[in-house]
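No lab work stands behind these numbers, since they all come straight from the coordinates. Since this is a predicted model, take the numbers as computed values, not measurements.
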Structure 1
């Protein structure tokens with residue numbers, strides 16, 4: 001049951017960040033031994049450079 005819950009949470013993160021032009025990739029990690037997910041979001045280099053100007 002816990003693994004299916006984590007899979008659903010993972011799907012939610014992908015839906016939120018998957019098609020965002022400001023994000024190049026999202027890495028999600030979950031372990032059945034822990035009660036949390038780790039999410040690493042890599043921003044789009046082009047969008048960050050635009051924002052920085």
Structure 2
């Protein structure tokens with residue numbers, strides 16, 4: 001078990017994304033997730049229950 005602690009990953013495997021790009025991607029991902037949930041929920045809110053059950 002202790003042998004595994006001595007091994008380290010090479011820098012090209014660890015340093016993939018920079019701080020600046022992560023700072024931009026994080027809010028962009030949150031916006032995409034919110035829009036991806038909001039748009040279908042908004043359209044579903046206008047439907048009647050009978051229409052939804054009929055479409056299933």
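Consider the structures 1, 2: one of them gives -21500 for helix-only ellipticity at 222 nm (-39500 (n - 2.57) for each DSSP H run of 4 or more, over all residues; to 500) as calculated from the coordinates. Say which. Structure of origin is 2.
Comparing mean projected area of the Cα convex hull in nm² across structures 1, 2, the highest figure is found for 2.
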